[in-house]
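Undergrad: For reference, the structures are reproduced in the following blocks.
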Structure P
Amino acid sequence: MLADGTLVRHTAVSLARAMAGFLLAVMVALPLAVLLSLAPRPRRLLEPLLEFLRQIPPLALIPLLVLWLGIGEAQKLGVVALTCFFPVFLGTLGGLAQVDRKLVEVGRVCGLAQSALVSRIILPAAMPSIVTGLRISLGFSWRALVGAELIAASEGLGYLIVDAQNMARTDVVLVGVVVIGLLGMLVDRLTRMALHRAMPWLPRDGGADA
């Protein structure tokens, strides 16, 4: 598998899918959480819908995503993005709710505009919760992706495992499982190192370097 590049190819495909779905979720979840934290009325309107969607396992939506998006990359990215969305969204929303209001009032007294309050006071104060949500979401991305690849894929580690199962290749199944575990650990470790280097003020148990 290593000699002919099969394992590397499937690993690269899965890694690219997981990162793309994760980034897509972050690009939607972070701004939405900030907007809803600043707008109580829309938040009250959207909360029931978001809570309803949160209770649905993303893998249960695969049949619908296959019907709507086909069995191509969009379906797999959709599963990963849906899985990653709520840890980031809830972590950000919770962190923003816990920001010391006195800090915000000080910023207003100093004449900071709303955008400056968010970027210079609110988001930095909420960063430990946001980072925790990001790390949880990144871990979920692997689980969701492999589940999606097990059901509908022609490439990737999930496909490699299911194809090996059909061929009764226990050794290949075990290799796929081990690679998934090792990659998950490696990505999490690299993420913690990068976050700790970029934001050294974060507490170690807050997600930057737990």
Structure Q
Amino acid sequence: MRTILVMNSKGGSGKTTIATNIAVYYALRGRSVALVDFDQQASSADWLAARPANRPPIRGVEAWHANARIPSDVDYAIMDGQAGRHGRALSDLIRRAQTVVLPVLPSALDLRAAARFYEELLRVSKVTNNQVRIATVANRVREISPSRFVLEDFLTSLRLPDGRRLPFIALLRNTQNYVRAAERGLGIWEIAPSAAAYDWELWRPLMRWLNSKHSVPS
């Protein structure tokens, strides 16, 4: 089973949007997918409840319940991590993942929160021991805004425990396409090309990385 965690300690960073769209990407390719929601706000579960029956199926797991289990027979488990996890709770969540995707928004508050969270991630033993792969995504970016370049500079400055640069994989724009898709339980991949083709291109670097050996611990 391939396990991908979308995580940030700060709420509102777009974790659910990224998790649901990764899930849709693999479901459209005929893979069996579980969308695992660790947040009691249930944003991923609500999105899944709105998903039309005629779209490729995605199994939901409400992981905040004590007896919840990720089905062992799925190809992909896409995990929507709960904001505000620290210490042991954070380590327990990271332990479940082969890959962590860290979305960051282009605001000073989000950059400071992301810097603190990444420092905490570096203290998790699985990260220190290079047993999980991490990459960042610039999310909800206004492409001609100065804040875009501040965010890019920040993300390219992050380093792994061994000194190598932390992969900064993709820049996703701020667009109503995600809002319209989420309202209908759809992913960006299921929106008409006339509206979403440009967004598909912005997603391709992230999906190429997730599909490569570089995103999975050796």
Structure R
Amino acid sequence: MSEIIAGVEVPETAAIAESTRLVQETISPLLYHHSRRVFFFAQIHAERLGVEPNPELLYLAAMFHDTGLVRPFSVAEQRFEVDGADHGRKFLLERGFPPAAAETVWTAIALHTTPGIPGRMGPEIAAIHWGVMTDVLGLGLDDLNADEVNEILAVHPRGDFKNEFLRAYFDGFKNRPETTNGTVNSDVVEHFIPGYRRITTVERMLGAPWPS
């Protein structure tokens, strides 16, 4: 029997079932519920705006979008978004998805924290960004039906999401703060590490190995 929440149906495929099981076993309940909410919010926003993402790819992107915050998916040398994107793409390719589908999921995950760009790209990429922005920052929440939002929250409660997510977010890159430079994530690093100061773009430009 199909799972339907707030009028959004979760596709019944082997990849969906496997990704759900894998993510539940790997990340915290906090991030699991967040990832599921992102999918439902993303699909509702897409329908509201007349965009038609592939629901299976949308779900897979939502489920893997924060896996780069936790081991064994995190890599010290790169942004957590790229970690999650790499893992999501690998998951799809190993299960026979077309390379184009895997690249769509990769891009949706890699850009999910980047402002100003995903909304101008493909439907899965744009919708994931909308879903993340709604669940984390409340952007677009007023555009959603309150009853549908409450139905989603009844299944995937927020709890003390703001504080717990900030801590989990920071824990995901506290050992690699330099990878957050030039991203919104640097705000989180500065919040949690007393005295931390990122190198600005101006400093990098003035310190470049050019005479002028």
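Please treat every number below as a calculation from the coordinates, not as lab data. Model, not experiment: these values are computed from the prediction. Cβ atoms are built from the backbone, for glycine too; each structure is taken alone.
Undergrad: Consider the structures P, Q, R: one of them gives 24, 19, 9 for semi-axes √(5λ) of the Cα gyration tensor in Å, for residues 110-189 alone as calculated from the coordinates. Say which.
TA: Of the structures listed, the value fits R.
Undergrad: One of P, Q, R was used to compute distance in nm of label points 7 Å out along Cα→Cβ at positions 150 and 198, and the result was 3.1. Which label is that? Present the calculation step by step, with values, prior to reporting the outcome.
TA: Working: P: 3.1; Q: 2.4; R: 3.9.
Of the options listed, only P reproduces it.
Undergrad: Still on this structure: Quick check: -12000 is what I get for helix-only ellipticity at 222 nm (-39500 (n - 2.57) for each DSSP H run of 4 or more, over all residues; to 500), calculated from one of P, Q, R. Which structure matches?
TA: Q
Undergrad: Shifting gears a bit: Which structure, out of P, Q, R, was percent of Cα pairs over 32 Å apart derived from, given a value of 27?
TA: Values: P: 27; Q: 11; R: 17.
Only one of P, Q, R returns 27 for percent of Cα pairs over 32 Å apart, namely P.
Undergrad: Who wins on FRET efficiency 1/(1 + (r/R0)^6) of positions 126 and 158 (r between Cβ atoms, R0 = 25 Å, to 0.05) among P, Q, R, i.e. which is largest?
TA: Biggest value here belongs to Q.
Undergrad: Let me ask something else. Quick check: 0.5 is what I get for distance in nm of label points 7 Å out along Cα→Cβ at positions 6 and 134, calculated from one of P, Q, R. Which structure matches?
TA: Traced to structure R.
Undergrad: While we're here: So if we calculate FRET efficiency 1/(1 + (r/R0)^6) of positions 78 and 142 (r between Cβ atoms, R0 = 30 Å, to 0.05) for every structure here (P, Q, R), which label has the highest result?
TA: P
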